[in-house]
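So, here's a batch of structures to check.
The numbers here are math on the coordinates, done by the rules we state, and not lab data. Please read all numbers here as calculations on a predicted model, not as lab measurements. Cβ atoms are built from the backbone, for glycine too; each structure is taken alone.
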Structure I
Amino acid sequence: MRGWMGRLALMGWACMGWMCAGWAAAVAASSAGTAVPGWPVLEHHVADSLGRDITYYLSIPQGRPRPLAVIIQGSGCATLFHDTDGRRSTRFFALGAALKDGRFAVLAVDKPYAGLPEGAKGTGAEGCDARFNQDFTAERWLAALQAALADARGQPGVDAARTLAFGHSEGAVMAALLAGHDATITDVAAFGAGGPTQLFDIIAFAYLGGGWAHVGRDGLDGLADQVRAINADPDNATTFVWGHPYRRWSSFLRVSATEELRRSKARVYLAGGTEDQATPLLSLELTAATLLADGRDVTLRRIPGADHSLATTPGSTAETGAEYARAFAWFWKTDPLRPEGKAP
């Protein structure tokens with residue numbers, strides 16, 4: 001599954017006055033973390049279970065403690081923040097959208113060894129540092145997220161009683177995986193999350209037509225041979241297929257968003273477009289049907305004509321932002337103290 005950020009990279013979020021007003025004093029007053037210039041977040045560091053130094057960013061809620069929203073990026077090795085014309089910006093649209101919402105404590109985590117070289121594509125892992133590709137697997141990324149989440153829950157202004165895992169594309173798969181391994185995740189919002197596995201997504205597209213792997217029905221035998229080759233050399237971080245090394249695929253092809261969400265205790269919000277060429281809506285239907293049959297609280301939003309970015313108009317960040325806002329409202333309105341979904 002290729003990340004959706006390449007289609008939205010042009011938006012180049014940067015913190016503006018209307019977004020940051022009132023946050024400067026809170027940043028200055030906080031004793032934990034380092035202020036990120038121009039943004040209402042602090043940079044924190046924590047060691048994970050693998051001994052890596054994990055960088056994460058946490059917003060600074062004002063007033064009483066707020067629920068926590070973990071915003072997980074899609075595929076690729078871009079850092080969350082980068083310098084643009086002397087100011088700090090982010091390519092991560094969902095992070096800007098969550099901070100603009102302002103009703104949650106917002107947590108975002110940099111992938112270990114992240115860093116997008118000059119001229120490299122914003123999606124996939126081709127062109128990423130060798131250390132990134134050698135390190136990056138679903139399990140190792142999960143360990144980083146778990147460490148950051150545990151540390152963030154102890155920070156001032158965070159209400160650890162309610163936590164949203166929010167992700168799009170690869171980030172949605174990881175949101176499901178995180179929820180499946182953390183019983184305290186209360187809510188999951190996943191966009192283009194897939195179903196049984198990403199391998200199923202490729203096979204579904206073979207029958208439906210289209211898809212990022214460009215495998216048709218007559219290519220299914222070759223697909224099986226490719227998966228066997230990946231499994232025969234699972235730690236190979238230099239041989240690429242579908243934009244990622246074998247090492248990444250040997251890990252992610254085993255992750256079932258469906259089963260991880262079944263294992264979790266979370267309420268689930270799924271959304272996808274009927275014209276999505278990265279994750280077939282059929283995969284989300286399978287996940288939703290499985291959870292519904294289990295008696296779980298699941299919502300599936302089917303967006304007619306929308307692509308993987310949730311937009312019916314190609315490149316429309318406004319349409320993507322509107323879909324994210326729906327999910328934030330869904331999470332917020334479950335709080336009995338805020339039945340109208342309004343921030344205090």
Structure II
Amino acid sequence: MEKVAIFTDSKSYEVFIGEDILDSLHMRLNKYSKVLLVTDETVNRLHLNTIINSIPERIDYEVYTTPSGEKAKTFKVYEDCISFALKVGIDRKSVILAFGGGAIGDLAGFVAATYMRGIAFIQIPTTILAHDSAVGGKVGINHPLGKNMVGAFYQPDIVIYNTNYLNTLPVRQIKSGFAEVVKHALIADVNFLNELMNHVQSIEEVISDKLPTYLKRGIEVKAKIVGLDERESGVRAYLNFGHTLGHALEAHAGFGNLTHGEGVMCGMVYALLLSKKLVGLDFDLDSFINWIERLGYQWKIPSSTQFDTIYELMKRDKKSVANKPVFVLLKSIGEPVLTAVDVPVLRETFYMMS
């Protein structure tokens with residue numbers, strides 16, 4: 001079992017990563033009065049009993065099941081989950097278990113942050129993508145006009161990353177999650193990036209004995225940045241590399257139709273092109289593109305997608321200043337920088353990817 005310590009101004013906690021580690025959950029639930037297990041339809045069907053068997057017999061629990069994916073992150077589902085918690089008697093000494101992928105973690109964490117002005121929650125990720133979203137305390141839901149526009153900074157009590165769950169992921173979700181692993185390498189460590197590019201030659205090779213090490217390394221990258229800037233007033237924005245365009249493409253496609261990782265991979269190629277133009281990035285982008293194509297990523301923007309439409313969505317990005325999008329670019333691999341980019345350059349680069 002691997003362990004990563006997270007230190008923030010508001011709370012410190014641990015992330016445990018490994019196979020068959022749910023005993024650590026059982027031990028930690030004894031201090032709570034009741035458990036609200038929030039999960040989605042897919043995880044409920046595949047894995048619910050593994051969590052129920054880890055809840056101490058003396059503790060009452062309730063299960064709230066949402067639609068799968070981004071359909072869980074709506075105002076209606078959020079309100080229904082709050083109503084369910086009230087009806088079944090969840091109190092201030094209760095705990096919410098966020099059991100699922102990134103969307104469940106975001107929703108359940110936001111419910112925990114706002115229910116009775118805040119109760120405890122525990123992240124139990126079941127996807128590769130959630131190695132990013134389960135750590136750092138960003139929780140929230142989507143608005144029809146933008147992704148994650150309603151939310152809070154609210155840290156979990158603990159993260160228990162039982163990697164057995166990753167064996168049931170479909171290929172599309174493996175690709176979505178691995179994009180965030182690649183992001184962590186690009187913004188933090190050229191050696192990490194080289195290791196990924198040298199050792200992962202097909203998407204099937206992501207699920208291997210090396211994956212826990214890759215996940216731990218990605219979490220360590222995030223932990224270091226979050227420890228410096230919990231509430232994204234500065235360097236935490238670096239974690240949004242590729243997300244300005246990525247989130248806009250997700251919103252444009254309709255949340256759930258394009259996976260987060262698919263959008264972010266397009267956004268990272270876009271940001272790398274901008275980085276070469278504007279901040280002098282010296283990087284073999286052709287080799288990188290050849291690699292992600294071998295892994296099955298589609299990085300080009302559909303020719304029917306209009307820049308002006310996407311630009312309006314990018315302006316709503318949380319890094320925007322005075323209604324102008326600000327991008328995370330790379331001066332070199334591992335050296336991110338926040339940069340305002342003129343519209344003509346954004347437009348030209350956008351159509352280079354069409």
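One of I, II was used to compute semi-axes √(5λ) of the Cα gyration tensor in Å, and the result was 31, 23, 19. Which label is that?
On the way: I: 31, 23, 19; II: 34, 22, 18.
Answer for the origin of the read-out: I.
Using distance in nm of label points 7 Å out along Cα→Cβ at positions 115 and 283, single out the structure from I, II with the greatest value. Don't jump to the answer; show the numbers that get you there.
Working: I: 3.1; II: 4.0.
Biggest value here belongs to II.
The value 2.2 for distance in nm of label points 7 Å out along Cα→Cβ at positions 147 and 307 was derived from one model only; which of I, II is it? If you can, show how the numbers build up before the last one.
Working: I: 3.7; II: 2.2.
Source structure for this number: II.
Assuming -10000 is helix-only ellipticity at 222 nm (-39500 (n - 2.57) for each DSSP H run of 4 or more, over all residues; to 500) as calculated from a single structure, say which of I, II it is.
Source structure for this number: I.
If distance in nm of label points 7 Å out along Cα→Cβ at positions 171 and 251 computes to 1.8, which of I, II did it come from?
Working: I: 1.8; II: 3.2.
Derived from I, not from the others.
Computing log10 I(q)/I(0) by the Debye sum over Cα atoms at q = 0.10 Å⁻¹, for residues 99-242 alone gives -0.45 for which of I, II? Don't skip to the end; give the middle numbers.
Details: I: -0.45; II: -0.34.
Checking each candidate, the match is I.
Please state which of the structures I, II yields 0.75 when FRET efficiency 1/(1 + (r/R0)^6) of positions 203 and 219 (r between Cβ atoms, R0 = 25 Å, to 0.05) is computed from it. Walk me through the intermediate numbers first.
Values: I: 1.00; II: 0.75.
So the calculation was done on II.
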